[in-house]
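See the structures that follow.
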Structure I
């Protein structure tokens, strides 16, 4: 019965019914409180609903049940970034990488955390590793482009922005929405 509610939650999520998805995931947990997937998905939905503390509770429960799921650590780390818990976020990204050192998204997320913590060289190394592991994800190039621009490597930022746009033309809007020009420079406010 628990899996039926997860399926229903996924359907509601797809239709944009965030509250309905959370409600169904709660029902799934009521039927089976050892279902890490239900806690994980409900945590993700709570982040989207801006309930970061509630999401952390769910991610913690999911990790208690399934401590070897690297995706839960990535998502919990991203939630911790939203609360400016840099050390906690970086620790979660490290744990995710320890579980699966070939999963590019963990390096991308850790790179973001390192930028926030001021470790720009460490962040660059993480973005480079993410691109080495997955050269088709435009977010890896855009993130590294933002970082290179911040580090003063305008030529490198431009090359990364152009590669991101080549992979996904909608990356142009994402880059511009962050306040950057495609030429690699930060726009004046």
Structure II
């Protein structure tokens, strides 16, 4: 017998996946809660009991994507020796592609960045996600410096932020063109020799 808690969790997952589908089809700004209700196949009472507003769904989606990305980055942070910069960025690109394929939840991320430019509430959500992930990139760069893998005088804060910017650029380009993780990995390996 299924418990109420399990049903509730399943309903939340159904709603978030329905919202992702709507966001991809119509855009975040153009998706209404009624669109999400219809796509989910659940009653409006169930949907609104979990998510009173669209931004509540985006907050959960941001947390899910952040936790997944932080997990991947932290796994690299635990490795000894630390992967090379090109390997870290290549793995990050591969991770994004896996999360964005088949209309996965990561495919909405670049769109959310765009909406964050004019929606203050989404801006706060996205700044939290990006800030926390950027902190891990800085930790990775600090480890690189500690291992003597950055030039003397290189600021790990600058390097970590640049890594974060590079993967963001990859995410946008991969959705708009035929850029693949292997392109990023090979080019960085060449540039960083």
Structure III
């Protein structure tokens, strides 16, 4: 990320210097949370946050969005995997470690897909707004928008399937153990 920020500085891309600095900070958030609350963020979320931000910032700074075919597809798929993963971990953790939610894993999977789709719609509105007010070319027409929505949905479906498999194998408990302890300790403090 630091290299991308430096490239943006050299190329005079001030907004992407700023965006890169914000992305660098966002990449550190899972580590900061894990340091403060003892491994409460699963490592896969940490990796996906970094990967999604690297792909997005890198695509803009290096012009890969315009040079490499389907780069935008990879960016949308990675971002939707991240959103769906966060959604599945959050829902599963609340279901497993907090008494206020009880949800079947297939309902969780459905919710995860809907969440990935909804965030994809918000992303498309942001691209549209960017094009409208800054003259950028983030949306290359209806075909691009619909393709992005399809990829966002597929990312949500893939993560929902992975999440269900992890729950059935008992591996989701292990992945969410840290956040589970945090939820249980918070719930215990509120009871006292």
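As an exercise: distance in nm of label points 7 Å out along Cα→Cβ at positions 83 and 123, calculated from one structure in I, II, III, equals 2.2. Which structure is it?
Attributed to the structure labelled I.
On relative contact order in percent (Cα under 8 Å, 6 or more apart), which of the structures labelled I, II, III is highest?
III
Every read-out reported here was derived from the displayed coordinates using simple, explicitly stated rules and does not represent laboratory data. For clarity, every value in this text was computed on a predicted model and none was experimentally measured. Cβ atoms are built from the backbone, for glycine too; each structure is taken alone.
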